[in-house]
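*Asks:* Heads up, there are several structures right after this.
Where a number appears in this text, it was derived from the coordinates with a stated rule and is not lab data. Everything numeric here is computed off the predicted structure, so don't read it as measured data. Cβ atoms are built from the backbone, for glycine too; each structure is taken alone.
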Structure P
Amino acid sequence: MPFNDGDFLKVDYSAWRTADNKLIYTTIKKVAEESGEVDKDEKYVPQLIVVGKGNAIKGVEAAVKGMSVGETKKVELSPDDAFGGRDASLVKVMSMADFKKRDIDPYPGMQLDLDGTVAMVKSVSSGRVVVDANHPLAGERMLYEIKVLEKVEKDEEKVKAVAEVYGLIPDSVAINGNNVRVVFGEKVEKDSRYLINKSDFVNALMRYMDKVEKLSVEEDFSKAKPLEKK
């Protein structure tokens, strides 16, 4: 049975660039191992797709919407349905002096943030730096293998699923009508990344769950216990 806008789905998928059959991303560690592309820092876990909310590329969302739980499908996507076509206006030549002012020593392949725009350094020569703000896979055809693992039905589980996207594990989730209360306890490390992840979680949840009108986040902190002397 096809899915509807607003449905929360957990999926496994793998993506290859069709030009050279290179594995670009996978949620499955075994696939990464077989391709020799294992990233020790990557967490190979299913991904959350909220149908109709744009948190997956257009072609993947369209494919998933017509699937059912347990189904596996392979789809080849054009650039327009994947990461878009290349835009020549996003390739610019900058002077090395511009980078020195920012205290940046550019090198080919370097990714950087230029006034809010993510770009990659393509070449450095004779005081000139070529930067490209196109997505690294812009203009590429892609092959995706997708499996829908689960449809998340309960609202509490939907909240937890969104939190997990940002590496957060709530101690509790309570829903009363259109109001949601989330508690992040001691098992969530309250470092600088937590502040960013919490903000992203709040914004995503309010966007993904139409019924939510108010979201309260509570946090528990405890003083670190001193190490016992041996």
Structure Q
Amino acid sequence: MPKQTEQKPAAAAKYEWRMTEKAFYLPKEKGPHRIDVPEMKFFAVEGAGSPADGEFQARVGLLYALSYAVRMMPKSGWTPPGYQEYTVFPLEGVWTLDTDAWRGGALDKTKLRYKLMIRQPRFVTPDVAARAMESARKKVPADLLDRTSFESFSDGPSVQMVHVGAYDTEPETFAAMDDYMKEHGLVRTERAHREIYLSDPRKVSPEKNRTLLRFFHLNAAPGAKRTPDAGKAAK
């Protein structure tokens, strides 16, 4: 009789957002397009000022410290229920431009306000987030950590487009998105916009930098007719 060996359950495949959720990060559309974005979980921290400031970089480091604290929990001795190996999600920022940020046609970056965030997998609960914050407490400034939140956010009806080029040339892509919204009878309900950073600016030249830009929480313009793609949602 052949010797029977115990069959171990196959490990779950690594979750890759680049492959599984392309519509939200790496859309096939080259120009502006409509998408409905569902609720997602994030570590987030607010700030103000230029992205060149040290405070901005400290907030970026904080979010990555928290995200990798979650990612490495099984190697630290505790595996969260429902844990699946995954690739850490990209850095995102919701930016708000104060009216006095534009002076003489130029953007004063010291007047910018932002909320930086990194998305977390579905298995991350408030308890898991709290454990990550405690784990990161030895590595990041306590006052900054205490201002960090774990929250859910839904962009809902949105228009997005991948911008290729330097950050300072983003207005060109915003203009194309504005034109698309006018054509499809859409209006913004707030002046904030989302940026998702798909490239590492330390590794690519500015002209090859890729950033997903998104206007969110859109409404139909008064009297606008429903366009064919107005109810399109990513699956």
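*Asks:* Taking distance in nm of label points 7 Å out along Cα→Cβ at positions 116 and 212 as the quantity of interest, name the structure among P, Q where it is greatest. Mind showing how you got there, number by number?
*Replies:* Numbers: P: 2.5; Q: 2.0.
Checked P, Q; max of distance in nm of label points 7 Å out along Cα→Cβ at positions 116 and 212 sits with P.
*Asks:* Can you tell which of P, Q yields 3.5 when distance in nm of label points 7 Å out along Cα→Cβ at positions 20 and 172 is derived from it?
*Replies:* Values: P: 5.3; Q: 3.5.
Matching structure: Q.
*Asks:* Who wins on relative contact order in percent (Cα under 8 Å, 6 or more apart) among P, Q, i.e. which is largest?
*Replies:* On the way: P: 21; Q: 28.
Evaluating relative contact order in percent (Cα under 8 Å, 6 or more apart) on every structure, the highest lands on Q.
*Asks:* Could you tell me which structure in P, Q was used to calculate log10 I(q)/I(0) by the Debye sum over Cα atoms at q = 0.13, 0.14, 0.16, 0.18 Å⁻¹ as -0.87, -1.00, -1.25, -1.48?
*Replies:* The structure behind it is Q.
*Asks:* May I pose another question? Given a computed value of 2.6 for distance in nm of label points 7 Å out along Cα→Cβ at positions 76 and 196, which structure among P, Q does it belong to? Don't skip to the answer; put the middle values down first.
*Replies:* Values: P: 3.8; Q: 2.6.
Derived from the structure labelled Q.
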